[in-house]
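Input: structures, listed below.
Rule-based calculations on the coordinates, nothing more; no lab input. Since this is a predicted model, take the numbers as computed values, not measurements. Cβ atoms are built from the backbone, for glycine too; each structure is taken alone.
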Structure P
C-alpha cells in the first residue's frame, strides 16, 4: 500500500508535545463538571432547527458532547456512536462501518440521514454513507445530535429512521493551539494539529491538519464456506488504510445583526479491499485485493441576519466534490446545495419557521465487471424542497404542539409529502411527556433507478442453476421504482430529579410500505452457449413493521463518579422476511462509567452487549447469523500539566475476536479484536 508522508506531522507533533507556550489557570473541563440538570439543558437544534434544551425536545434525541468524545478517546465518528440507544453500529473491516437506527442496517444503510454542520453526507449512488471518509479533527466537534425516528419534515427525504447531525465548534471556542500524537496496534499512528486565533475585530478562525494509518483486521476462513475459504486464501486479505485531511473555519460578525460562517475541508485516503468479482469461468468468482483511493473537498457558507428582535433570516450554501477511484463502484460526484430559511414569532403563541432549498447532484459512474452499465442517459439529480413548521404554545410552560411538513420534488419520484405532528406536555418541572406522528420517504438511489449490476454467476448443474450453462445474475435498475414509505408513531418520557438521576425513554411503532424487493424480469438466451443471463428488477412489493423501546438513565453517585445505562429493544416483522440489509439485534445494552480518581486523573469504562442479528452473507448468498457479542472499553486521562495530557485506551476487551457484521454484497467478513493505543495532547 502506498503510504502518506507523515514524517513531518510526527516531527511537528513531537516538538509541540515537548514544551508548552502558555499556562492555564485550571484543568480542562470534564463531563463530570456538568451536573445532570446542566446536561439536560444542553442546547440542541436538530429536532426543530431551532435552539431548544435537550429536555424539552419532542423527539427521541441523544447528545454526545465534545467532552465525552475527548474523554473516551474516540478516533472516528462511528466509534463515538457505538453506545447510543437505538443505534446499531458495527465494524465491517478496518475502514468500513454499518450504522443504523431502529433496524435496516447495512454497508449502504439507506434510512439514516447524516449531516456535518448541516451539510448532507448521504450518498445518492447507493443510498448510504461512506463512513470512512466522513471525518474532522475530533477535538473540534462540539456535539453530535442523534435523533431516532423520522426527521423528514424538517430535514428532507431519507431521514426515515433517524438523523445524525455532527456540529463543530465556533472558531471563537478554539483559540490557541492544539496538537495530538498517538500510536497503537490497530490505530498504528495518528497526529493532528490545529491553531485558531482572532484575525480582526469580530473575526475568528482556525485551521487544522490530521493524518492516520490503521492496521488490517484479520480474516478467519471459518467465517465463510470451505470453498470460499480456499479461494480467498489464494489472495491477500489486506484491509488497512491511511487518510490525511485538512480544513478550517472562519466566523465573522458583520455588524450587530449579521454573522457569516465559512468552512472547508479536503481529504485523501488509500484503502486495501478484498472484494468479490463474478467470473464466467470456474469457480465463477474471484477475490482480488484492490487499492482504492478516495478523495474530496467541500466549501460551506452560512449567513444569518436578524431582521428584528423576533425574526431571523438564514442562507446556507455548499459545494461538495467526492471521487472514488477503484475497479469496484468508482465514481466522481459534484453537489451544489442552496437553502433559505426564515424563523419568526407571530404573537405570543406561534413560533414559525419556513424555507426552501435546491440541490443539484452530478454523478459520473465508472463501469466495470460489477457495475456493467447504466440505463439512464442523465447523470444528474435535482431536488427542490419547501418546508414549514409552526410551534404553538397551547398552555404557557406546560403544553406545546408542533405542526411541520415538507414538500419535495425529486428527479426520480416527482412530488413527495412528509408531515409531522409533535405534542409535548410538562406537568411539573421534573416530568415531561411527548408524542409524535410522522410520515417520511426514502427516495431511490441511482443504482436502483439506472444501474445494471452483476451480483453473481451461478455454476451450471447446481441446485440454484439446473441448466448446463453459466447463469449471470443481473440486478437491473427500474425507472418505475418508487420511494419507500414509513408511517411512525412515537412517545417518550423524561424525568430528572435534582442533580443525581435522570431517565429518558421512548417507544415506537413503524409501519413500512413499498419497501425494496426484487423480481425476476426476464431471461436472456442470446449469449448461449457461453452463458445465459437472468435479469431481476427492483420493485416495491415488500412491507412490514417494527416496534421497540429505548432508554437512557444517568446516575451521578457523587461529584466524582457518574454512571449511564443505555438499552434498546427492537422487534421486526416483514412480509418478505428480510427485504434488505440486516435484521437488527433484538437487544443492545451498554453501561458507561466516568470516575475522577484525583484532580488530574480520570478513568472511563464501558461495557456493551449486542444481540445476534441476521445478515445477508455475500459468499453463500443466504441469510446468515451474526452471533451476539460483548466487550469492554477502558480509558485513562492523566493531566500531566495544565497544557499536556497523556491518555491510554483499550477497546473490545474480554471477548476476543468476533465478526460484527457481514456486508450484504461484494465484501468478505473480518474480525474485530481487542486493541490498544496511547495519545499525548497539548493545548497552548
Structure Q
C-alpha cells in the first residue's frame, strides 16, 4: 500500500481536529437524535446505530421531506462518501467509498430488484426509478457486506425501507421542477397513496406515481437525457396471523415509455424509443418467538426491455434490442437469543436468474427476430445461486461487542465462495466508541458479463461488446477503523478504510476508424470483458456536527479517497476530495418550517484519464418545507443555485423545485 509522508501528516491533523471539536465545551449535555436511530440492514436484526460496528447512515422521512427528495438520486446527495453523478442518457451513477455503481447492492425492504445487469448500466436507472414519496427511511452501509448479502455488496448496501400502513388515510402530492434558463423544460411527478389502516386483521397500502420528463435538447436537436413517462403502482398488504406473526404481500408494476435523440453513423438524426416494464411479487412470513425473530419469504420479478431506433426523417427502423429477465428468490433467516451475551442469526438463500434477449450470445435455444428491415439473433442464459450464512452478536462485556459473520455462496456458473467478516464496537466511555471491521467480499460476474454479444450504435459510433464465460468473481479484502461520539451538542465520526479488490472485471477495447467519402468516418469500438485489473481503494471519511441552538444544526462531512488501478493509475469517476456543508433549520412547531442550505463540492474529480481531464466544482442548494396543518404541507427549493454548467458532467444549470402534499 502506497503511503506518503505528507499524507500521513494530513491524516494525523485531520484526526486531531475532529477529536478537538468533539471535546469542545458546550452549554447543555444532550444525546443527539441520530445516535438513537435503529437500523436492520447492517446485521439483519434491529440494532442501534451507535452499537453496530459497520459504517452506517440513516436518511429519515424528515430528511427526505426537508430536501424535497423526489427519487433516490436526490436522497443520496448529502450522504457521506457517496458520489452521485448524472451521465447523459445513462441514468445516474453512484459510487460508495470509491466503488462503482455496479458494486452497490440496492434493495427495497431487503429484497433485490430485477434490473439491468450489464457492466455499464447495473443499478444506474434505479436511482431515478425509486420514488421517495412512499419511503420511510433509507439505510446505508458503507463497505463490503458480502458476509450477509453475498454478491453485489462489494461496495456497500443501500436499503430502502417503505412506509407501512398505520391509519386510514389518503395522500396526494404534486412535484414540478424546471430549469432556470429553460422554464418550459423540466418534469412533473404525481403521487397518491391510500392507507386502509387496520381492518380486522388486514392492513393495506395502494400507491401509484407518475413522472413526466421533458427533453433537454442540444443545438443539433439531440438530447442530453431520456424523456417521456415513467409510471409505478404498488400494493402492500399485511395480515396478522397472531400477536407476533404476520403474513406480508406485495405487488409492484413499473412501466417506462421513454425516448432519446442521437446521431446515426450516417449523420442522420435518430430517435430511440425505450419501453420497459417490470413486475415484482412477494409473499413473506415474519414473526417473533420467545428466543428471537424469524422471516421466510419468496419473491419473483420479471423485467422486459424493448429498445428501437428510428430515423426522424422518415420513421424507418434502423436498430432494435429486446430482453426478458426473470428472477426467483427464496430466502429466510432466524435469530435466537442463545444467552444474555449471544444473539445468533442463521439464514439462507436460493435464487435463479433467467435472461433471454438479442444481447445474449450463448447459442442456447436460439431464435430470430425481424422488425422492419432489421433481423437479429437471440438466445438464453440462466444461473442458479445458493447461500448459507451465520452471525453471532457477542456482547463480551458492557463495553465490548464482537460480531463475527460468515457466508458461503455457490453457483452453477462459478465455484463456491466464502465471505467472512469480523466487526467490533468498544465503548471507551459513555460518549466515545471505537469501531473496527475486517472482512472479505465478492461480486459474481453477471449473465451480461459472461455472455453478452451486443452491437449497437451509440452517438454515431458502432459499439460491439463481447462477454467472457471464463470470468472469475471479483474479490476484495477490506479493513476499517473508526472513532465516533457525541459530547453535549457536538457529534462526529472519523474512519479510515482500505478496500483491496482483485480480479476486477474491466473491458479491453480496440478502436477502429474507417474513412468514408462524403460521410463522417466510421468509428467502431470492440470491447471484451476480462479479469485483468485490480483496485487499491483507501481513504478517510469524517462527519462532524453541532447543534448551534434548538432550531439550528451545522453538519460537515468530508472524504479523502485514494483509488488506484493495476499500474498505480487513478481510477476514473472518483474525486480525490469530496464533501458537503449543511445548515439545517427546524422551528420545531407543530405546524412549522424546516429548511436546509447545503453545499456539495468535489475537488480533483478525474473525469477522463486518457485525456487527463480533472474537474473541481461546487454546488449550492436550498430547500424549505412548510407544514401548514396536519393535512397539508409544501416545499420549494433550488438545486445548483449559482447556475453551474458543465456539459461533460451533465450539469445543466439551476433547477427550481416545488411540491404540495395533501392528506385526507
Original post:
Comparing structures P, Q by distance in nm of label points 7 Å out along Cα→Cβ at positions 162 and 242, which one has the largest value?
Top reply: P
**OP:** Figure out for me which of the structures P, Q the number 79, 58, 45 belongs to, where Cα extents along the principal axes in Å was derived from the coordinates.
**Re:** P
Original post:
Hey, mean count of other Cβ atoms within 10 Å over residues 58-65 derived from one of P, Q reads 17.0; which structure?
Top reply: Q
